[in-house]
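There are structures below to look over.
Every number here is computed from the coordinates shown, using simple stated rules; none is lab data. Everything numeric here is computed off the predicted structure, so don't read it as measured data.
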Structure 1
Amino acid sequence: MEIKRLGNSRLSIRISEPELTALGFSCEMVDCASQATQAMVLALLEIAEKEVGFQPEDCLVVRIEPLEDGGCLLLFSSPQDRSPRRWKVRRHAASPVIYAFSDVDALIGGSVKLFQRYAHRIRKSMLYRINGEWRLAVYPLDILENRSLAVLDEFGPRWGEGPVAAAWLDEHAELLIEKDAIDLLSSYFG
């Protein structure tokens, strides 16, 4: 029997066919629901604790794989950190954020303010009209800070985000300005 500690929460036990036979097992007989298999796994864990000091946490994952020589390889692992993690969703720079404006003054005001402050952070922008309202598709370059989007958040709600929303808009709305809509609106009204 070969016992290797692979880390604080991982262990590997390699058992040959004669050792399995001595325990009254074979790899074909291993069934996770049977009490005999569970007793064998617990006995192996006690041996591992004595030999290499492996003491798992409350939760333990056991993987049993047959070997070519008729033996088995048992891999034990337990999750290390169960503390809650904060996740931040990263948006790809190529994906658009679409804003809805029912008032043309809010659209112009937001475009002018965005152009004055963060024109260098906008890769592309397009203007659409649908059902008497305006949709401004913005492709921002600042993925993490979202300062440019915060400016537009003051003037109108976000209508959609991502390539699917942009494709829907291309199909159902009338495209008014295909390229650099924010720049064009700012040059006329700013």
Structure 2
Amino acid sequence: MDENELLLLGLLINHSQHGYQLNEFIERGLGHVTNMKKGNAYATLGRLAKEGNINLEITQEGNRPQRKVYSITPAGEARFYDLLRNNLSHSERMVFAIDVGLMFIERLPREEAITCLTNRLALLKKKLAEQHAGLERETVPGGSSDYQPGQEHGLGVNLALQHVLHMQRAELGWLESTLEELGRT
């Protein structure tokens, strides 16, 4: 399952966009729900074009640099819906990088382990506060984000953002209870 393909095809399903638009929106509007980087986005777009899922048209306005404009093909729409159904109906195993460190936490002196987890807690609280502020800034009445060029956001983007925030709040609660437990023993 390739979430990057799903994301890019989904962003192209309503209208054509050039690479800069796609990357700008992913970075500014979806940074909370995806780790896709510019290089990976362009590589995925190239693969999708090679497979016939998207078309690529080179355009130029005046003296401006050439732009690659991407649009979805009927095959790409079919691929999008296959990926979407697969993504929504399957549960992947959750793997958290912290779990590897937790397996060896006893190797650190207790106070150092508590300090490390306290630092993680502080960073998570800061991230949650920044995301909450960013979401308030990005969301307009009716739950639509103004970052998507030419496409209104609705339920789906809000559900994805809520899911991320819910998972981060769960980690926050876990960290707080773990630190409390470590402080008692």
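At a glance:
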| quantity | calculated |
| --- | --- |
| Computed 21 for relative contact order in percent (Cα under 8 Å, 6 or more apart) - originating structure among 1, 2 | 1 |
| If helix-only ellipticity at 222 nm (-39500 (n - 2.57) for each DSSP H run of 4 or more, over all residues; to 500) is computed and equals -10500, the structure in 1, 2 | 1 |
| Structure from which -0.46, -0.55, -0.82 was derived, log10 I(q)/I(0) by the Debye sum over Cα atoms at q = 0.09, 0.10, 0.13 Å⁻¹, options 1, 2 | 2 |
